[in-house]
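**Q** Following this line, the structures themselves.
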Structure 1
Amino acid sequence: MTRRDAVASISSLGLVAVVVAACGGASKPADAPPTATVSTRCPDLAKADEVGAFEFGKEYQLSRDAADKLKAAALTSMEVSLLSDKLDAELGIACAQISHDLGNKGDWRSGGEACGAAIKAVHEARAKLGPKATTQLVVRSPVCVADASLMTKCASICDSSVPAGRVKGECDQKAGRCDGNCEGVCEAKSAAKCEGVCAGACEGPIRGSCGGRCKGTCDGKNVNGPCPGTCSGTCDKGAMSGECQGLCSGSCKLKAPGICHGICSGSCTVELTDAKCAGDFKTPDVSTDCRARCELAVINQTECSTPQVGLVITGTSARDRETTEAMKSAVDKSFPALLKILYELGEKGGKRVLNAQAVIEGTRTSFKELALSGGKGTASAAEAQLTRCFDEPFKKAEVAAATVKTSLDQANAVKDEATK
C-alpha cells in the first residue's frame, strides 16, 4: 500500500467514526432522561387541601385513572372520619339526654353506647305504658342547607378525566333571603302571621296536628289533653302542623307567594341573597368513587335548623300518668337534637356511608393493580409505597364507616322505639 492509499484509508475510517458517533453509536447520550422513581412521600390525610393538591400519578408513577381512584379513596376516608367523630359526639349528647330523662343515670364512653342505652330506656318506658298505649310524633321539619357550589367544587378535585362543564352539581332547590315574594316555605326569624300551613308553634287557635295539649275539640269531640287526630282550638307545649290563626313560630308553607322575613326555601321573584342548596344535588357525571366522596362531603357540610317536636300519647290509664309525662317530656326535650342529626344525614345517609366504605375497601385491596398501571418497572416500588401510606388509614376508615352505619341505625331505632 502506498503512502497515499494509507492516508485515504485512515481518512475513511475517521469519517465512519464521525458518522457512528453522530448516529448514537454504542455510547449513551449525555441528555438521556433519568429513570422514573417512586416517591417516598405520603400526603397528610388530615388535611383535605394537601390531599387535593397531591399529585398521586407523578409521585407514585400511576396512570391518570389509577391516581384519580386513589385520590378519591383518600378523600373519602377523610370524610368518613369527620362524620364518625361528629356522630359520636352529637349522638352521645342526644342519646345520653334521653336516657337520663327516663331515669338511667349512666355514663357512656361513646355515642353508640349512649344510643344503645337510650333504646333500652325508651323501650322500658313504652312497656310501662301498657299494651293499649299509642304514640304519634308531631315534627316541624327543619330547613337544611349546604353551600350551593359544594358538589361542583368537590367533583372537580377527584376526577380529572371529566371536562369542567360536566362536573357541575346543581341542586333541586335553593334557600336564602328573598327581598321580593317567596314561593315555597318561609322560616321566619321570629313569630309571624302564616298564610298557609304553619309547622312549629302557634300563638293562637289552630286546626291540625298538635303534639302538646289540645284545648278545644279533637276530631269534633271536646278535649283538654292529647289529640291523636285533628285539633281545633289551641295547642300548648308541643309542635303543631296546620292552620294557625295567630302568630306562627317555625316554618310556614305559603299558600301563595308572599313576603318572608327570614329564610325562603323555594323560589323568589328576585334573585335569592346568599343562596344555598336546600335540596338534593343533581349527581355530576363523575366516577363512582368520586361521587361517593362528594355525597359524604355534602352530609358533613349540611346544616339544619333545630326541629320542633311533640309526642302524643293516648290509651294510658290515670295510674300511668307519671310515666306518660316522663316519656313525653324526655322526647319533647331530647328528640330535637336527635332528629336534627338524622335530617342532616338524610334518608340516603346509610346507603351513602356503605358506598363510601366499599370505595375505600376496593381501593385498598387493589394496590397491586394500581401500581401496575404505571408500568412494570416501578410497580413493585409503587405497591410498597401505597401500602405504607394508605393501608392502615384505609383500614381505620372502613371500621369508622361501619361504626357510622351502626350509630345511624341506633339513632333511627331510638326514634322508632318511641313512636311504634
Structure 2
Amino acid sequence: MAIVKPFKCIRPAQELADKVAALPYDVYSREEATEAVKDNEYSFLRIDRAETSLPDTVDTYDPQVYKHAKKLFEARLADGTFISDDEPCYYIYELIMNGRHQTGIAACCSIDDYVNNVIKKHENTVEAKEFDRINHVDTLRAHTGPIFLAYRSNEIISSIVNKVKEGETLYSFTSDDGISHNVWKINDAKDVETIQREFDNINSIYIADGHHRCASAVKAGLKRRDLNPEYTGEEEFNFFLSVLFPEDQLMIMPYNRVVKDLNDLTEEEYLDSITGFFLVKKVDGPFTPTQKYTFAMLMDGQWYELEAKDWIKRIKDPVKSLDVSILQTYLLDPILGIKDPRKDKRIAFVGGIRGIKELERRCKKDMKLAFAVYPTSIQELFAVADEGRLMPPKSTWFEPKLRSGLFIHKF
C-alpha cells in the first residue's frame, strides 16, 4: 500500500511559470549554473544553487549558501513570484518531447514508504552527495525538486487524468530546450479521493530518477522527527514532493560508455579477445542498437556491431542479463581491465540524449573506444528493484527532465 497524498502547493504566478521553471540542480556544474541564471532573475536555479549569486571564493557547500537560498526563497514568496494554494490538491504535469507525451501526477509520498521499501530503489547513493540537499531542504523547510517516480499503470487513475486534461491548464509553455510543459490542477473532491484510494492499492512504487534527492528528502524528514519526538506522522515533514508516472508513459534512453585505451592490447589482440563473448561485424557508418544483446562499438573511425553469444542471452538473472551488465562482465572487466566503473578514470559515461555524434566527438578528442548500448527497459528496472537488487552505475537515462520550481511543498 502506497501513501500518495494531495498537498497545498506553492507554485509560480501564471505569467512567470516559464521563467521560474529550471532543470534539476545536479545537471549543472557551478560555472554552468552561474551562466544559466545570468539573464533570468526568476530562474529557480538561483534558489537551488544559491552560490551562483555569491563570490567564487564561497564554497558551494558553505553554510551561508543555504542561508542565502532561504533569503532568496522568502523574498520570492513575499514579492508575488509564488502563490500558495489553500486546499490540498493533486496536479497533472505533462511533458512533451519530440511529439511524445509523458504525463504524471505531482503529489507527496511518505518517508515511511521509502524506509519500508514500498518505494523501491535500483541505485546506491553516496552519502557525501546527500548532505548538500539535506541542508538545502532543511534550511528552506521546503521540497523544491520533485522526485521522478514510476508505478504500474492504473486504468482508473489514467481515466481521471485524461478527463482533467480536457480542461483549462494552469500553465502551458515551451522551455528553451524545446520541451513543452503543461500543468492542470485536480481539485474535485471525488477525483482526489479516488486517486488516493487507488494508490492505496498499489504495492510498489519505483524511483526512476533522483535517488540522491529522494534519500536527502527522507533524511531531512527523519531529522525533523528527531527534533519533534511527539510527532504523529501526519506532519508535512513526513512527506516529500514527487511526480509519479505510469510505466507506459516512460521512455528510458541508453547510457553509453567511452574508454581511454585498449589495456595495452593491439587492435588485433583486442578484437580477437572479444570474439569469445560476442559476434563481431564491421558496419558502414554509425548506428544505434535496435534490439537487446546488441552493441555499437567505435574504434579508430570504424564502427562494429557486437552481438552477445547465445549462451549469454540465456542468462535469466535480472541484473546479470541487463545489457550494461553484459558489456561490463564480458568486455570492460575481463578484456579492458575496468573492474570498478564507479572509480576507474579510464571510463566515462555519455547520456543517450547526446546521441552517437557525442561518441564520435569523444573518440576524436580523448578516447579510444565508444560503446552505444540498447536501453534498459522500465520492466527490467522494476524486476531489479522488486528483488531488492541494484543496477550497475549509469544504467538508465530518463528524458525529459522534470523542472524544479513549478511545485513546492512546504513543511
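**Q** Work out which structure the value 18.5 belongs to, where mean count of other Cβ atoms within 10 Å over residues 58-65 was derived from one of 1, 2. Don't skip to the answer; put the middle values down first.
**A** Values: 1: 18.5; 2: 13.8.
Clearly, the read-out refers to 1.
**Q** Suppose log10 I(q)/I(0) by the Debye sum over Cα atoms at q = 0.08, 0.10 Å⁻¹ works out to -0.48, -0.74; of 1, 2, which structure was it derived from? Walk me through the intermediate numbers first.
**A** On the way: 1: -0.59, -0.82; 2: -0.48, -0.74.
Label of the source structure: 2.
**Q** A further question on this structure: Tell me which of 1, 2 gives 0.85 when you compute FRET efficiency 1/(1 + (r/R0)^6) of positions 306 and 362 (r between Cβ atoms, R0 = 25 Å, to 0.05).
**A** On the way: 1: 0.10; 2: 0.85.
This value belongs to structure 2.
**Q** If semi-axes √(5λ) of the Cα gyration tensor in Å, for residues 290-329 alone computes to 22, 10, 8, which of 1, 2 did it come from?
**A** Working: 1: 42, 11, 7; 2: 22, 10, 8.
Of the options listed, only 2 reproduces it.
**Q** Out of 1, 2, which structure matches 6.3 when distance in nm of label points 7 Å out along Cα→Cβ at positions 42 and 130 is calculated? Don't skip to the end; give the middle numbers.
**A** Values: 1: 6.3; 2: 3.6.
This value belongs to structure 1.
**Q** To test your reading of the models, identify which of 1, 2 gives -16500 for helix-only ellipticity at 222 nm (-39500 (n - 2.57) for each DSSP H run of 4 or more, over all residues; to 500) when calculated. Could the numbers behind the result be given before it?
**A** On the way: 1: -16500; 2: -8500.
Derived from 1, not from the others.
**Q** Matching task: 3.2 is the computed value of distance in nm of label points 7 Å out along Cα→Cβ at positions 98 and 274. Pick the structure from 1, 2. Walk me through the intermediate numbers first.
**A** On the way: 1: 3.2; 2: 2.4.
Answer by label: 1.
**Q** Have a look at 1, 2 and say which one yields 3.2 for distance in nm of label points 7 Å out along Cα→Cβ at positions 50 and 250, as calculated. Walk me through the intermediate numbers first.
**A** Numbers: 1: 4.7; 2: 3.2.
Here the read-out was taken from 2.
Only the coordinates and a few stated rules stand behind these numbers; no lab work does. Just so we're clear, the structure is a prediction, and the values are computed from it rather than from any experiment. Cβ atoms are built from the backbone, for glycine too; each structure is taken alone.
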